[in-house]
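Next up: some structures, all given as structure tokens.
What follows draws every value from the coordinates through simple rules; no lab data is involved. Because the structure is predicted, anything quoted here is derived from the model rather than measured. Cβ atoms are built from the backbone, for glycine too; each structure is taken alone.
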Structure I
Amino acid sequence: MGRGRYLGHIISRNDRMSEIMQLVRKLSDHKTTVLILGESGTGKELIAKALHYCGGRKSAPFVAVNCGAIPASLLESELFGHVKGAFTDASHDKTGLFEEADGGTLFLDEIAEMPLPLQVKLLRVLQEEEIRRVGSATSHRVNVRVVSATSRNLGEEVAAGRFREDLYFRLNVFPISLPALRERVEDVPVLVDHFLEKHGERMGVAGVRPSPEALQALVRYRWPGNVRELENCIERGLVLCEAGVLGLTSLPESVRRGVGLERRCTDQPGSLSIKKGAEALERALIVRALEQTAGNRTHAAKLLEISHRALLYKLKEYALG
């Protein structure tokens, strides 16, 4: 089976992904900021790397940072660097990630997690193309292309006062919205082949193929963790497979059963309870609506045909918010 359309390490036969790849090619040689949107596991960093390595900056550094993985008190120093004595533990000068990425690309993953005070400083860097180390009285220019990403709805974050509107507009010059894996089902078989080859060689079990039953289960599963979850599933399956075949028993139970939340709620003891079944189904529909709208609660409420206020109440009731 062929690998379909791809750019770098991105493998897809999906028309929407093909359009995204064409856009990446057009944007790769330009410095304009790009905001990559999509659920966790959809490949946002792969798109950022494609933007970098397909363009004129490919020989310069690609530097990635997860804004949600670094404590707020340290993130400013991590991004902009600091001078000796700037704070208690600053025993020497430190180069920030903007300087490390000079001439190349800085990928700011989970940008929605950036604290508001730091958002002001990032906006200034984007506008002035200058950075100032923490504790320094001078600024100096940097030539950095900024690509950011988030799994949140930044429009809602702006409305809630958690993200600056001016920074949002500055980052959102070219948005790229990645589809969830459940929206590109045709890619599951080709990704399965790719991950079997990739991890099979590394694990010393090259040439493993999926059984028809296993492939059917993989295709019909909804993949809430998207491509990352699929890759982890295949790696696990390679450990358990026998005689060069990735069989149904090599897959996690949730994938083997190939069921959504609606079915799972009726498989539990006491599932003949209409009240419990109705609650489970309601919860499942809310989860699916939020998945389809990338977490946009206003749009999800419209799909569910309930008020936004009612949705907020149910999110709290089912501990989904």
Structure II
Amino acid sequence: MHTAYVERDYPAIPEIRCIGVIGAGQMGAGIAQTAAVAGYRVKLVDISREQLDQALSRIDYLLGRQVSKGRMREAQKAEVLARIETGESLQILGDCELVIEAATEDEELKKRILKELCPILRPDALIATNTSSISVTRLAAQTDRPERFIGMHFMNPVPVMKLVEIIRGIATSRETYEAICEVAEKLGKVTVTAEDFPAFIVNRILLPMINEAVYTLYEGVGNVESIDTAMRLGANHPMGPLELADFIGLDTCLAVMQVLYEGLADSKYRPCPLLVKYVEAGWLGRKTQRGFYDYRGEKPMPTR
């Protein structure tokens, strides 16, 4: 028997007033701060209370710097902080119109979170993922609302960097896309639209450059200092590629390179064995005090 295809009747896109953020690491805390400054109510969730406390004190510190520079009044700072609520359970996200997932760049973890999140959400809520490289279409397929799912890739540090990459999955609706572009604009960001291919635009170009810098080190073409100085002064980059890798986190750099290598099956994206070695050693850059530089002394010292 032939049955006609009937389009599902979706609720209208809600007015976004409350934004949920999952993950209180560097990215999640930055997104929470930016959203609260823009006037949104924010609910920041992390399984670690310690991580949440660190995020709040970091936000407090960064807003304090804005006050001391005269860019914000003390009363405004208090209002921004009052708009941020934290919790260790996804349950607090039930009344959010938009939830941004900003957990670690690990596909299985993201999928688990999304499956747990959907039953809690209001039926008209939108979901965005801050993934820097994973397929938005694949993540959307884990949810009960792929047409309301989108990639919203912020740059680090979020409060400072102007760009947000918007990535539509194969099922993302035009209404979802337009609503998210509007949110990004209210956050004071400039958007670029990227197709849903491994690593999108920025990391598709940036991470192979970092990986090539690690190969240059691995093959002895130059030491850490030579490579970073050469790119700062020779290509006018504000930060050398190895210093930038430490800032991003070597584990994140490796994860993105693996996504590119597996997703595009091209040997030019093979992660450098030295990058793998550093990650295996737990030398992940600034966050662990050691990477291509050692940050434990007065000033960063190259480790090679």
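Match the computed value 13.6 of mean count of other Cβ atoms within 10 Å over residues 62-69 to one of the structures I, II, and report its label.
Only structure II yields this read-out.
When you work out distance in nm of label points 7 Å out along Cα→Cβ at positions 22 and 214 for each of the structures I, II, which one comes out largest?
That would be structure I.
If you rank structures I, II by distance in nm of label points 7 Å out along Cα→Cβ at positions 38 and 294, which sits at the top with the largest value?
Largest value of distance in nm of label points 7 Å out along Cα→Cβ at positions 38 and 294: II.
Percent of Cα pairs over 32 Å apart computed as 42: which structure among I, II? Please list the in-between numbers first.
Numbers: I: 42; II: 31.
Answer for the origin of the read-out: I.
Given a computed value of 65, 41, 34 for Cα extents along the principal axes in Å, for residues 54-221 alone, which structure among I, II does it belong to?
Clearly, the read-out refers to I.
Who wins on distance in nm of label points 7 Å out along Cα→Cβ at positions 30 and 182 among I, II, i.e. which is largest?
Once distance in nm of label points 7 Å out along Cα→Cβ at positions 30 and 182 is worked out for each structure, I has the highest.
Between I, II, which one scores greatest on relative contact order in percent (Cα under 8 Å, 6 or more apart)?
With respect to relative contact order in percent (Cα under 8 Å, 6 or more apart), the highest-scoring structure among I, II is I.
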